[in-house]
Each structure stands twice: as structure tokens, then as C-alpha cells.
Structure 1
Amino acid sequence: MTLTVAHSFPVWLPQTQTWLYNQVRFLPPGATSHILCKEVQHMEQFHLPNIHSLSGASSRLTRLSTHLFRHMDYHLFVRHMCLKLEPDVLHSHFGPVGWKNHLVARLLPSTRLEKIRRVVTFYGQDVDHLPKTNPVWRKRYRDMFERTDLVLCEGSVMAGKVEALGCPSDRIRIHHLGVDLGSIPFEPRVKKSGEPFRVLMAAAFRPKKGFIYGLKALELVSRKFELEVTLVGDATDDAESAREKQKILDFLQGSQLGERVKLTGFLAVKGLYEAARSHHIYLAPSVAADDGDNEGGAPVSLIEMAASGMPVVSSRHCDIPEIIRNGHSGLLADERDVAGLARCLGSLMDDPGSWKSLAQNARTHIEENYNAATQGEALYKLYEMA
């Protein structure tokens, strides 16, 4: 059986959303994918066939249109393209995108549109943050769920949250985000005598990433161990992210840890992998932010780093414990537990001999459950059953 799938997400593709690229490109040959977007970015990294863009490359005009019309011109474009392409499946990525695709189809009905199976994937901010800050989305989601064939979630915690928003449980399926293991060689980290412990954190600067708690934990650890810390990431183009960046910079300025920390800005995927090879430990201290924003599932960068052979310290947050099993494939502390994070880091630094077994356990688990190739096959089967 062959399927034509239209993927709807307004921007193809921010550097922080490599996991969307992998979802599309690892679908099996039986699927023909069409990407329906409002604008394109970073095409040198994320080029694929059949990209249909309303506005072309990102521009000031695109941003103005988005501000004035909240993407409704784009969703009309999605409707137009669905009538033209007649896909078997419309896969809307992110809850609000799914609702707007649904709204346009409801306001401008067509028997041809009714034949298209509708799949929506939630990813995090759309599950907790949006309904908390703007409760109208609860009603919107319930309306969307009535006409959605399948709702996909990264893990069991997220699935429970989506069900609590009103989605019937028989329409919810867990679909793990896969990573490209072919481009991530397994290289268990080994610390050479006399070199400092090198710790890596990588993410956009947002409260939910918990960088402040990680840095505070590293400050405690630095009293005993020689450290070098690298932060890969930066603020995005919104005020909240800019405030978080300033908090990080202010902390580093007042901390003895500051001179041991290197900030690289955002790196392309290849650059992140290269940086990771020279580091010993990956730290991902995610938390639920005050406004409800959280990982929803788990950071894909955490899966990638664990797969690479780097021991991971993270938090008991959302679906992270499904990937990092405490004491087996990494170490976990409670959210915002600076002392707990420091104990986990100190435990790894006291016993580098434990790294290999943690790394091997993590790689095996990821190969079995988070391999982009097998997850592409699984997604195709989900489309068939929708």
C-alpha cells in the first residue's frame, strides 16, 4: 500500500526542530510526503523533495503577515494544497496548527477534504503552556479532537495530559521521536588523566531547559572537580527567551564558574555532534516553567547525546524517565534540585569507570525504541490505521 502524506507546519525548518526533518525523511518508500509551509529556513540543512511554501524564504513581509493574520493565510494555503494534492493523510504538527487546519476545513467544507485522514502530533508547549496561558485552547482542542482520526504523543506522560484536555483515549497513540543513529557513532567517553571534566548543555535559552539550575549545580561541583562547561544555544526571537539569556549571563558574571563556561550560540546539527565528541557528560536539567511550558515529552538532543556514548544527567521531568532510566542508562534528579543534580554529576566524576555501562545501556534502549528508521516504519503504520 502507498500513501500520500501532507505535513503541515508553518516554518520549514528552525534549527531546533531537526526531529521534524527526521520524521519526514525516515518514512519508508511507500509514503510520498509533501511539506506545506508558510516560509522556509535553513534549506541547506533541511532540503527535501516536495516542499510547497506560501511565502518562500522568511522575510519582513512574512513576519508582518503572520502578525496580522495569525497564519490564517497559510492555513487557507494548506486547504488549497490538500484539494490539489488529495493526500491520504494530513499530518498537522503541533496542536494549534491542527486546530487551525481543522477550523478552515470546517468553515470551508468540501467532500474531498472529508476523505483525508487527519493526524495531529503534540510536542510540548502546546500541551501545557498554551491551555494554561489561554484557556480558550481547551475548547478549541476538544472541537478539533472530534474530527481528528489520530493524536500522537511522545510518551505516556504527554499522552495522559492530552487525554486530560479532552481527547478520547482510543485516538491517542504514543509515537517516540526517532534520532538518526546512522549519523551518531557510539563512542563511550573516556576521561584522560589530568584533563578537566567537560560538561555540555545544549538548547534554546528558555526557562523550561533549567540551565540556571544546571549551572548552580556545576558551581557546587567545581569546588571539588576541575571543569570546562559548554553551552550550545542562544535566545530565540521572543522576549521571554531574551530574559532567560540575561539571567544566564548575570549568573555567570557573578559566579566563579563563569570563566570556565563557553557559550557557542546555536550550532547546526553537525556542529553539535562535533562539539559533543570532545565532552564527557551531558547535562539536561529540564523543569516545568512557571507559565506551564515544559518539554511535554523529552528533549531530542538528550536522546542524541545519550546515543552517542555520553553519560547523561537529567531530571525527572515529563517523559525523560522513559529514556534515561535512573542508575541504568543515566542519572536523574528531581526538578530544580540543585543539590541532587550536583550529587549526580559528582557521582559520575568520582567513578568514570561507570560511564561505559551507562552508555551501552542507553544506546541499546535508544536503538530499540528511538531509532529514526524504525520509528519511520512505525509512523507509516499509524497512518494506515488512522
Structure 2
Amino acid sequence: MKRVLEGSHAAAEAVRLARVKVISAFPITPQTHIVEKLSEFCSNGSMDAKFIKVESEHSALAAVIGSQSTGVRSFTATSSQGLALMHELLHWTSGARLPVVMVEVNRALAPGWNIWTDQTDSLSQRDTGWIQLYCETGQEVLDTTLMAYKLAEAVFLPVMVVLDAFFLSHTYEPVDVPEQESADKFLPDFEPAFSLDIRNAYTLNQLATPDVYMEMRYDMHLAMEDAKNRMADIENEFSKIFGRKYLPVEPFRCDDAETVFVTSGTITSTCRQLVNDLRKKGERVGLLKIKMFRPFPVKEVCNCLKNIKQVAVIDRNFSFGAGGIFAQEVRAALYGFINPAPCVMGFVCGLGGRDVTIETLTTIYKKAKNREAGQMESVWIDLKK
């Protein structure tokens, strides 16, 4: 059924359709609308779920770790400083192999205090063992959240569904909300491989000595690698039921392109429009959207960029002392696999919610086409100094 929803409510609808049984969260702008809507669902009977109110994001994830450990499908959401406060327990969730799903609304980190979009919060948690999936539209938020449960429960790793603050979380657009029967067909009840049970008591997450710890981490690595193949199967199953499909990376007009933008999140939509505009002028330009950031889709990125001359990576984030994070990942993916490799140039823009317009992206295109940027340092665009 088509409905006009903001991105946050699309996420909440997906959680309802997934028949989540425990929700715990602390309100923090701009993710608050997600858990507000879920609170309504729990209150009015739309969901048969327990909503746990806590005093912090650290406690929110701790509560979900507890519920998921008992074999109950669980959910939380956060942003920015809240995600940073969860950092310790992000490691605990993945290390305990708990298939928690969290929606993370990208918001800049303080100080200065800023509530607008910026990917640095989620990307700073890239090594915590969570699968990360970035969304462009409200429809993609709903669909990805449903698929995230299927993926998490297949590989026993947590999944972070990521969307831009305000540009997506608070923007309304038509979204196809599936019927519960169809959602149940795609995502049956969760059957845990292990769980805490007072009738069959044992201890989980005990001290891991040096003779077992390394193997535990290697198993997590294998599960992360397996997630790539599992996601492809899940996408195919989802497509058969709902008629929609996404990919770890989505090439757009790349077949004969010489210069390709690499984007994620809502910047992709603006960039896609520019690519169409430039194509009408005879420019050989394309776009590669990256949806799956962890595990990073190295093979798919290489296949899409192997015949490209220039690559312009758009980063709404920054790793101090290193550069844009997506640019780092793309360079690492290509290194040693493609010879000659394309000229990869990183561009940092849109931090703290600053608009990334057609004009901004046109400037980036001209610099990339003419190779007016180095391959080692990211270029900052639209600085007011």
C-alpha cells in the first residue's frame, strides 16, 4: 500500500512489519521520530512488543543485548553522540554474535554542537564488527531494515541501517508499505541458534583466553565475508516477493563513462540528476552508489571501476590526518587489483549538514575530469575561507 511517509517513519514501519518484540532507545535528534512512532505502535496495539525506556544510549543497547541474548528479535536507534556513547557495547554486540538491528541517523559529532547530517558518526564505528548499509530513499530505508533482520539472523552479526539526518529522516515521499502477510512470508519468526534460558542454565560470553580469542575473531571475519553472498540471496528473495531490488553497489550510466562519481546516501539522488544533465551535453560521466560499506564490496567496486579514467569520491565525512573515508576504501579496494588503476580523487563536502547542490557537484566534476586534485589528499569543497 502506497503511503506518504518521512524516512524515520518508514524505518518504524519496517520494525513493525518485522514483528520485533523488544525496543529500547533514548531520544536523540534526529532519530527521535523513529522511536516515537514505535512507542505509539506499542501503546495502541499495532505491535506486540515491549518498549523499554532508559536513561542513555549506552543503556538502550545494553537492554537490547539482554533481550536478544534470550532469543528475542530486538531493535534500537540512535544518532551522533548517542552512537558514540554506545561504542563499548557495539563491540559487545558483535562479539557476542547477536543479530541486533539498529537504525542510525547520520548526524555530525560535537563540538560545535550540530544536529545536521554528516557520516562521520557511523563511519567512526566501522571497525566494531557491525554490518553497515547506507540508504538513499525512504523506500530503501523500509526495505533495507526488513532485509537487515534477515541478514543479521543468517550470519549472526548486528546490522546498522544508516540514513541521512533531515534530508531523509524528516523528508516525506511515497513509500510502498507491504502487507503483514507478505512481510511474514519474507521474514519468518526468529529461531535463535543459542539463547539464555532459565530452564537450561549456562553461561555466555565468559573469559576468552589467548588460545580461543583469535579464532573467535576469525569466525566473525568469515561471517562478515559470508554476509556478501547472503545479502545477494536475500535481495533476490525480496525482489521475488516485493518487486524491488538493491545491490551492494549500484552503477548508473557507467558502461562508457570516463569519469565516475562515487557516492552514498542522499547525495546520490542529486548526483544522479547531474549525471543525466551532463550526459545530455555529451559528457561521458557515470555514478557508482555504494550501499554496503561493511563488509566492503571490493570485487563489485573493482568490476565497476576497472575501465574508468577518473573517479571522484564524494565524502560527507572526514578522518583527521587521513582524508575522506570512502575515498580511502575505494583506493584500498583498487590497489593491486586493477592495472592501470583509475585516478581516484577524494572530495569532502556537506559536513555538518551543508547543502551539496548541483553546482557543488559540477565543481567536483570539472576538477575530477581535469585531474585538478591529488590522489593522496581529499579536496575540501565550498569552504567559506
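A few notes on this one:
- Per FRET efficiency 1/(1 + (r/R0)^6) of positions 226 and 346 (r between Cβ atoms, R0 = 35 Å, to 0.05), the highest-valued of structures 1, 2: 1
- Test item: distance in nm of label points 7 Å out along Cα→Cβ at positions 2 and 138 calculated as 1.2, pick one of 1, 2: 2
- Taking FRET efficiency 1/(1 + (r/R0)^6) of positions 122 and 330 (r between Cβ atoms, R0 = 25 Å, to 0.05) as the criterion, the top-ranked structure out of 1, 2 is 2, with the highest value.
- Taking distance in nm of label points 7 Å out along Cα→Cβ at positions 82 and 186 as the criterion, the highest value among 1, 2 goes to 1.
Each value in this text was obtained by applying a stated rule to the coordinates, not by laboratory testing. Quick caveat: nothing in here was measured; it's all calculated off a predicted structure. Cβ atoms are built from the backbone, for glycine too; each structure is taken alone.
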